[in-house]
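There are structures below to look over.
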Structure 1
Amino acid sequence: MRRFSAIAAGRVQRVGFRDQVYKETFEKDISGYVKNLDTGEVKIVAEGSEKDLLALIDRINIIRYPIAVKSFNIEWQEATGEFTSFEIIPGDIHQEIFERMDLACTIMYQTLENSEKSLKMQEQMLDKQDQMLDKQDQMLDKQDQMLDKQDQMLDKQDQMLDKQDQMLDKQDQMLDKQDQMLDKQDQMLEIGIETKEEITGLRRDIGKQLDEEFKEIKRDLASIKGALARAGINV
């Protein structure tokens, strides 16, 4: 166990510095006291483990409104074990009343200052929220414009699809007509083939008939020549 005795100078009286020291020892294995001195300084005597005492010194040697510790003189000693707890040793009643009043005013001022900061932050947040809402409105407007354009494009696409359907219908009609023409062409080709076969057959028949008639004429001429020759007539 160790002990230190420290004198804190600066803005340390009537600003709640003793309460801050007491708060930092609360629920810790540290005993001793803190009290105001007539010089305007504050004396702290504390006993405990060296680790806890070093941590306490670090936490109370502060400059944070309204407290401003300008100097902190420390003397290390061996612990005596004379303290059972840590306490604030009050001064005379008038000093304590004035200190509490000053502390209350300081706290009220700090509360008002914090409230103003909070209001400013709230106003800034509201401004940012308004800006975000404006941007959101702009984005929604752009989204509406995009949706309108998309609707227009879909309408045009529908029109194009309708025209495409009409063209496909016409194409189907043309293909049907083409099929009909091809069917007629096939029929005409079949008729032409049949006609050709009939003409070819007719030619063969006529050729045979003419050959037989020529042969018969030749035989008749030969008979006539023979008869004339027998009659002494030379042809």
Structure 2
Amino acid sequence: MTSPARFPSRLRVRTQESMALHTSFGVGGPADYWVEVRSLDALRLALESADHLKVPRTIMGHGTNALVADAGVEGLVIYNRCMDFEPSRTSGLVRVGSGHSMARLAGRCARLGLGGLSFAIGVPGTVGGAVFGNAGAFGSDVAAVLKSALVWRRGHEREMAAHEFGFAYRHSNLQGDATDPAVLAASFRVQRSDPAALRTELLALARRRRATQPQGQNAGSFFMNPDGDYAGRLIEA
């Protein structure tokens, strides 16, 4: 196993970090290596280092709906806390780091009177995972609001327009990509709206979420709905 000393010292890589501490299910064995990154530069450095050392890497957001085996995770787990937030009323866009919470993004935009992302209050994960899997809730999804995203592939990064992701229901073409891509940041389209009206909308959506989803540790919306039906109905039938 690669010595943690071979990683750049500024990354502060730890060994044998329990994944049970970082997943919503509260289970999971240790990661060989674990690092928390809070800036885009640190995220790039972690990706570069893992690729250079030929160490498998896994990027982790909030650890929601992530079921980690008791055997743990091979290689480097990158705990992504890149939460840059750059709203622009003039351009109609908000630029967000891939480690930013989707639910918090909805709240921050609402307070600034920027509409279009209220559905994100029902998405438990982070921006990177949401783009990767075209996450959605309450009748909308990432595909409906994404302008572009900065994607890392084997030492190179490129701003990809939304249409390049091949979005479908809970799917993007990043999934199954042999180059092991990583989302670094994303730009979402927003519209000027009344902050009070947006706050009312978020409260209503949050109440709806609590009324239809079990509380505490659970799989939530872990399962994809088949065409014309709901996973919950099939599970309980």
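A value of 2.0 was computed for distance in nm of label points 7 Å out along Cα→Cβ at positions 9 and 89; which of 1, 2 is the source structure? Display every interim value, and only then the final one.
On the way: 1: 2.0; 2: 4.7.
The structure behind it is 1.
Here FRET efficiency 1/(1 + (r/R0)^6) of positions 97 and 225 (r between Cβ atoms, R0 = 41 Å, to 0.05) was calculated and came to 0.00; which of the structures 1, 2 was it taken from? Walk me through the intermediate numbers first.
Numbers: 1: 0.00; 2: 0.90.
Answer for the origin of the read-out: 1.
Of structures 1, 2, which gives 4, 20, 31, 29, 14, 2 when P(r) over Cα pairs in 5 Å bins from 0, in percent, for residues 81-144 alone is computed from the coordinates?
It must be structure 2, since only it matches.
So Rg/Rh (Cα atoms, Kirkwood Rh), computed for just one structure, reads 0.97; which one of 1, 2 is that?
Details: 1: 2.11; 2: 0.97.
Derived from the structure labelled 2.
Tell me which of 1, 2 gives 1.4 when you compute distance in nm of label points 7 Å out along Cα→Cβ at positions 65 and 121.
Going label by label, the one that fits is 1.
Compare distance in nm of label points 7 Å out along Cα→Cβ at positions 25 and 201 across structures 1, 2 and report the one with the greatest value. Numbers along the way, then the final one.
On the way: 1: 14.1; 2: 3.4.
Result for distance in nm of label points 7 Å out along Cα→Cβ at positions 25 and 201 over 1, 2: largest is 1.
Of the structures labelled 1, 2, which one yields 2.2 when distance in nm of label points 7 Å out along Cα→Cβ at positions 169 and 209 is computed from its coordinates?
Details: 1: 5.9; 2: 2.2.
Label of the source structure: 2.
Out of 1, 2, choose the structure whose coordinates give helix-only ellipticity at 222 nm (-39500 (n - 2.57) for each DSSP H run of 4 or more, over all residues; to 500) equal to -25500 when calculated.
Working: 1: -25500; 2: -7500.
Considering all the candidates, the number was obtained from 1.
Each reported figure results from applying straightforward, stated rules to the coordinates on display, with no laboratory input. Computed from a prediction, not measured in an experiment: that's the story for all the values here. Cβ atoms are built from the backbone, for glycine too; each structure is taken alone.
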